[in-house]
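Next come the structures, one after another.
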Structure I
Amino acid sequence: MQGSVVDLPFESGRFSKVFSVSTFHDWEDRTVGLAEVRRVLCDGGLLVICLRRMPRRRFPWSAPGLSETKLVEDQRLIAEHGFREVRQIADRRGRSVCLTAKR
């Protein structure tokens, strides 16, 4: 199925988990997208958004990644849209982070 995060083609409460990898900052409208994700999640459902962190040393071939400030702003945005227990979980090397939240 193809669709857009701003108009998910599923009934409310359909899923227990929603997972996004490296796309959150490319969503057409993150505010509408988060509302749609919240709509399709059941009570207690889990949202996981995986993102690339800004590397300590920049290399010309590496993706820019997100600063800690931007990640905190993303956490705040998610919480403002009705999600709870919003957390950051980083990989061991610190190259990526997952923002997790419950509906």
Structure II
Amino acid sequence: MADDTEQQYEVLWPRSRRQTGIRPLARRLDTLNGKTVAQLWDFIFRGDEVFALLEEGIKARFPGVRFVSWKEFGCTHGADEHEVLASLPGRFRAMGVDAVISGMGC
């Protein structure tokens, strides 16, 4: 004969507790003219083609923009990603980077 009592199980929420609070977004740039934009890529999906097209389109609209190629930074995904990402703030400051385009493939 089957047991009619309900069984209870402990469960875990699949997401972790929030690690940081909500922070305000960075102020948007008024223009890209005279600004330096870094390109970051995870080397997964056609970033070489996408960044070339983005550069062309952005330069047409903001002729004074300067780009720092994704080639300068290396892959933002993989075995070295923690070191690469940790080095970015210092490298951005040294290069005078004002904005970043981060491309990742899905």
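Tabulated values for the structure
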item: Identity of the structure behind 1.3 (criterion: distance in nm of label points 7 Å out along Cα→Cβ at positions 41 and 89, calculated), options I, II; result: I
item: Top of I, II by Kirkwood radius over Cα pairs in Å, largest first; result: II
item: With helix-only ellipticity at 222 nm (-39500 (n - 2.57) for each DSSP H run of 4 or more, over all residues; to 500) derived as -7000, matching label from I, II; result: I
item: Given 4.1 for distance in nm of label points 7 Å out along Cα→Cβ at positions 9 and 25, calculated: source structure among I, II; result: II
item: Computed 39 for relative contact order in percent (Cα under 8 Å, 6 or more apart) - originating structure among I, II; result: II
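Here, each number is a calculation from the coordinates, and none is a lab measurement. It should be emphasised that the depicted structure is a prediction, and the values quoted were computed from it without experimental measurement. Cβ atoms are built from the backbone, for glycine too; each structure is taken alone.
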